[in-house]
Structure I
Amino acid sequence: MKAINRNCPICYTEQVLELIELDVYDFDDVSLDEDLIIVACENCGMIYNDIHANDDDLDSYYENDAVYDSVQGIGSGGTVQWDIDRYTGYIELFDSISIRRDISLVDVGCAKGGFLAYLKQNGFTDVSGVEINPRCAQYALSNYFVKVDIGTANKLPLPSSSKDLITYNHVFEHVNDLYRVLKEADRVLSEDGLLFIDVPDGSRYGECSISNFYMASIQEHINHFDIYHLKMALKFAGFDCVKCTQQFASSTSRFVFPTISGLFKKSATGRPSQPFEFKYNGELINSYVKYIDDSNIALNKTHQLVSEIARSNKSVYIWGLGLEFFGLYSMAGLKECNIKKLIDKNVNKQSRKVDGLEVASPEALLNVPENSVVFLTSAQHQHDMLDYLKSIRFKGEVFSLC
């Protein structure tokens, strides 16, 4: 049996099978492990990251190091079109079981508050948020005039039995202790209250259109659910599934990934008083192993291209320091290239370093040698990047790695 740092978040077992170990970088001032180990529980079939970090470590990361306040993407609480498309789907799910517009709703992990703003626009009259990052909370208040309390999913700053609906929009994949969070939800919910949970769908990672290993290499995504294991965790915590659906979150055809959306209510019998039987289900493991195999095949092709550029010793500029880049930097061999600049338009990233390399603005591409190479490592912003390179008449080679 492999020695582990974290037991299964669903059934607590220590018996695991290691699926893959990835070397994933981040900004130099971030404390999360670069060595990412993904394991499968041999008792129930859940997949999760075997991490050293505890709740306090993760809370510190989201409060101080995460960049959700300065980016657009799932989990950032934005209001761009792909956010609106997701929020519309959430409300359609609420309407399918006739959730009233006057209920008391709190969005836990609300980030910049975009979902709360959308709820207000669509007739919900009593909405608020809980967010650990004070910059995000201030953004929500200043831009959308919604009340956001500073707090965590582990300890909600809310009275008992005070909310009719608690929403967790891309939160549970980040949670170290699921049952601690669900116990807090049970405390804060009214007797007939509901939970809404939206998470990435680990059983369909292979349908993600982004870069190789993108879904696996997101360091802060430490739980990889399918519908079966999400339902099982909620059942053990005393919640019954009302409705669960599989969706796709997307902004463009180049940036889509699969999700699970579920509504849950308190069980009439509460949390099981007898030892709960966690039945093994291997479908998540089977699909995840296939995802790994397919990603390895695609990654090898990317690595061949990058290795050729590295051997040529051409000047390399890497544009887009998002999640795609951090997975590719080591796995695709980017770090072996003759890197002149790391590029990102986000000014909050320009003050940071990766592997000792400073991050510059796109203006750094204005006067580079004609035989230079630009690697684009952002699926979401690739169209804008190409437009910019065309506008400055960039004469070097451009390769998309996403």
Structure II
Amino acid sequence: MRLAAGIVLSALALPAWAQSSLSPDVLLLARIRHHATADLSHLPNFTCLETIERSTRNSPLKPFDVKDVVRVEVAYVGERELYAWPGASNFESRPLPDMIGTGMTSMGEYSSHARSVFMGSAVIHYASEDELGGHRAAHFDYEISPMFSGYTVSVHGRSGIVGVRGAFWADTTTFDLLRLTVEGTDIPDEVGVRALLTDIDYTRLRIGSSDFLLPQSSSVWMGLDSGVENRNRIDFTHCRQYASESVLSFEEPPAAGLKHDAGLQPRAPEPQQVSEFTLPPGLFVSLRLEAPILTSTAKVGDTVSATLSSDVKQNGRLLVPKGAVVSGRLRVLQKQPGNTYLVGLEFADLAFENKHSRFLAKLVSVDSRFPRSMPRMELPPELPGVGTFFIPAGVAQLPKGMPMEWKMVGLGK
């Protein structure tokens, strides 16, 4: 099987007549693997808010009991994952388990698991073609031996390297990775873990001026020999480019305009640099959707934008002018019973002129045609900066100009 994997890796470099002798499954895997490797090799430096809901139970016959919700900022910088408490001035060098201290924690959902599969020594087999989230998806199974997995499990000071097996699904047209499952195998007896499973869902996000494939959510489950089960549900929101030279300020942005020296002609304008600022928590921001979102064609991960319908002021002073653009993505679009849809919008960036601010806010109200709740329908756990509501039956879109009211919040709120 290792020889077959070598053939797959080189398939894209073969001439057409040689590729025609390979099976469609092998060619499809070659394209998916090549596409995933390109995505993983060109990730920018970026940060996201990571929300971890941690639950436990003592028996599979009982429901999980939520113990706590942990929120951290995670940065991917120079192929390393770094962590910080929200709002902290620096990322920490210590790993996440040491930073949090207690309870189950995990790392690797950002890129490590995917790298092991697509850039490591995984043995991969075609399984089927499935439907997944509105995509035609190719389903492959894979295995990685403990010798090559690099996957370490630690419980109460006892640790061991485990093997991995699992599956992944990729879009048959775009070759984008959609979902990856990771199951621990060959777990050393002394660790005290009987089973370990991770699921990761991916979407394509805009970071800076380009689109990148990033994890959107993940679930990690661990079953101990004692019978205790731990489960972490992880969501990544507000992903943005990380620039160590950015200047952040809690002051309002400086007034626009060029300075002139007395008695001299205006000098040629210098190249503009983006000025970063932070909007204070508690401010209300009124938005209008810039373009319609159609339930028939929209997909989770699509970019969305809105404009401010009025100036944002504090103590009578202008902070952000009417017409400034807030951009983000469609975070949730789930069909519900009775042909209704649950929709979630995540706005992350505010920009005007040469100024930029992170947009972290809570949805306060939305157009009255779209209820915030509906009888017998559950809302997903609240995530920072994600506003959810329902599109009722018979309504085919969120219209252009749809009004929304958001309230700015601080990191960690």
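Coordinate-derived values only; no laboratory data. Quick caveat: nothing in here was measured; it's all calculated off a predicted structure. Cβ atoms are built from the backbone, for glycine too; each structure is taken alone.
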Can you say which of I, II returns 15.0, 46 when Rg and Dmax of the Cα atoms in Å, for residues 98-201 alone is computed? II
State the single structure among I, II that was used to calculate distance in nm of label points 7 Å out along Cα→Cβ at positions 322 and 338, giving 3.0. I
Who wins on percent of Cα pairs over 28 Å apart among I, II, i.e. which is largest? II
The value -3000 for helix-only ellipticity at 222 nm (-39500 (n - 2.57) for each DSSP H run of 4 or more, over all residues; to 500), derived from one of I, II, belongs to structure II
